[in-house]
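Once you scroll down, you'll see the structures, which are given as structure tokens.
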Structure 1
Amino acid sequence: MSLTLVFNAGSSSLKYQVFDGEASIVSGNFEKLKENDVQEFSHFDLFEKVKETLRVLEIQLEDIHFVGYRIVHGGEKFSHSIEITHEVIDEIRDLSLLAPLHIRPAIEVLKASIGTFLNAKHIAVFDTAFHATLDEATFTYPIPRTFRDKYGIRKFGFHGMSHKYVAEQAANQLGVELNDLNAITCHLGAGSSITAIRGGQSVDTSMGFTPLAGLMMATRSGDIDPGILLHLLHHGFSVEELSDLLNMESGLKAIAGTCDMREIRERAATDPDAWLAREMYIQRILHYIGAYLALVRDVEVIVFTGGIGENDGDLLLEIEKRLHHLGVGTNIKILVIPTNEELAIARECWKVGR
């Protein structure tokens, strides 16, 4: 038996899936829940839970031939998936400052897994890799080169595996080759981003140097005037306080008091704050779709995915209505395609490992 195990380590969770070919035979999502309200599980503990699940299902360690890992940030070093070596681990660790909440737990799981699945090929799959095709005018920020070079500052983009997967699925549904596809893909969930795709390749994306840029999200601010941060620094706020503000206390949560779009949708008719949060969210989506329609021009399809994109039909109808004058819903199709980052990672494993 030749199986592929995929790990997707979040800041406080560990998703996994086992594939036999493209068929998923088991999947799960473990959270770092507190044990007896005293101890929080580490990612190593969560990894041990995955091992126990495999044991109960009588999946032998030697049956796992590939292990794939979602690595959120590849920096400038990694523009494609790669088989993991000790040198690769060190280079990934050096990137942890760019995405500490995701890279550090990913390394913890990775090291435990390498010590367990001794005969498997271990593959790092980078969420930024799909956006490696951005051109220089798109990925460059207008700050002095000395800063850009010294600190590695450029647009990277994120959610790459999701955008790539739904673009491939859209091409299949439209009956065209991926390299002939012109599309806009919208990953709308707790984290949200939009990508412009020309000829099957990413040519622009809403997230930037970090996942903070772009759309308004569940608790992240998205695009914000940088002068606001300078203003708050002048008033005595620390870097840590500003990081918490932008990452954990902004977005939908800041406007509506909740980051759950289902609750916001239910309250919007009677609660002005909920209405405002939903309207702001929609307007920022329209802003990026409009810009990308101009950038790509011959867009054939707009794809929605993610928890909100797949399930909030009212939101999609409103977006279609407001873009109807641009041909959306008539000349430009709208598709809702469930994402499957784990399957996309498994496919990368087979491409690199064989």
Structure 2
Amino acid sequence: MGCTGDAILRSEEDHVKNLSVILLVSLFALLLTGCSGGAPTLPGQEKKTEMRVLLAGSLILPFDDLERAFEEQHPNVDVLMEGHGSIQCIRQVTELERQADVIAVADYSLIPLLMYESKNPDTGEPYADWTLQFATNELGLAYTDASAYAGEIDADNWYRILSRPDVVFGISDPRFDACGYRGLMLGQLAVSYYDEPDLFYDLFSDRFTQRVEVQRDPRDDLDTILIPEVLRPESDSGLVMRGSSVQLLGVLESGDLDYGFEYLSVSRQRDLRFLALPEEINLSSEAHQENYGRARVKLAYQRFASVNPEFEGKTIHYGLTIPSNAPHPDLAVELIQFLLGPDGQRIMAENNHPMILPPIVDREEALPWALQP
């Protein structure tokens, strides 16, 4: 009888030990799951549908608010916002073969230029066949109270201030970011506006290890800025370059940068000071579109598989599209409807980002039916 009781006791102890081991293993597996990608889906819970939006850096703050509001109305959807320079957004899909549900860029003309002619190798179809212009902006100089000559700079002397040897200013990389090549366009348009023949060379050309040249065509009154494949500021040149315009903000706020070519919306969102420049050069006004068209930027090397793009001077219009290989095109349509509707308009207004209403579409017949009204 005693032996039997001892056996039962040992059996119960072994059971407890085994149960403890199982619980520890289960807990360890749960921790691993949490480390590898968030909370696991519990029984009875649906896994959220993940949709990816590739967007220009200047849209990050308003689209973060848009994401939260959209997810409140769509609790089973997880919107993944991913900011890049505008050209990089498109290259993620056309060259790196990543899938996205929406692409939103700061220059609408990039979509037809880089996506209409690029074919998806799996289907033979273009990556996009329509573009919706939905927002606008203004280009100028962002700065802080601590910036050198902050109390002196104005719309008449800004280029002289930037040329001073003790001033450091920044621009985003024109090979990747619309704000970067627009900054160069603004600089070239300023040459004739201020009647300063050396203005562009003083600000940009002579500050790079490989000189940025301007090709003049007197027949068309057109200036083409030629961007070399290797573009790197000289050390101690007073010029800082980053991959996108929003990457300049931290350098500006830290005091290591005095001025940066930025959009008005971004400057207001970050509570920075903003120097508004004349409409004739700031790319904000439809009335001066003909003048903006006198400047363009060309990548003077073969960067893309099917095109060698030239970026024309235009009034700033943001554009979006749904790539032809989007995993969730119906959800993408709903997100765009939300952006263009009352809630989206309110969010954009609260973030000081003006919209184009009604939006402009280039190929209405190709637009998803639900967006056509």
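Matching task: 0.75 is the computed value of FRET efficiency 1/(1 + (r/R0)^6) of positions 205 and 237 (r between Cβ atoms, R0 = 35 Å, to 0.05). Pick the structure from 1, 2.
Only structure 1 yields this read-out.
Looking at structures 1, 2, which one was FRET efficiency 1/(1 + (r/R0)^6) of positions 141 and 277 (r between Cβ atoms, R0 = 35 Å, to 0.05) calculated from, given that it came out as 1.00?
Matching structure: 2.
For which of 1, 2 does semi-axes √(5λ) of the Cα gyration tensor in Å, for residues 165-260 alone, calculated from the coordinates, equal 34, 15, 8?
1
Between structures 1, 2, where is Kirkwood radius over Cα pairs in Å, for residues 125-188 alone highest?
Largest one: structure 2.
Taking relative contact order in percent (Cα under 8 Å, 6 or more apart) as the criterion, which structure among 1, 2 has the greatest value? Working shown, then result.
On the way: 1: 16; 2: 24.
Ranking 1, 2 on relative contact order in percent (Cα under 8 Å, 6 or more apart), first place is 2.
Among the shown structures 1, 2, from which was the value -12500 of helix-only ellipticity at 222 nm (-39500 (n - 2.57) for each DSSP H run of 4 or more, over all residues; to 500) calculated?
Details: 1: -12500; 2: -10500.
Computed on structure 1.
Rule-based calculations on the coordinates, nothing more; no lab input. If you're wondering where the values come from, they're calculated on a predicted model, not measured in any experiment. Cβ atoms are built from the backbone, for glycine too; each structure is taken alone.
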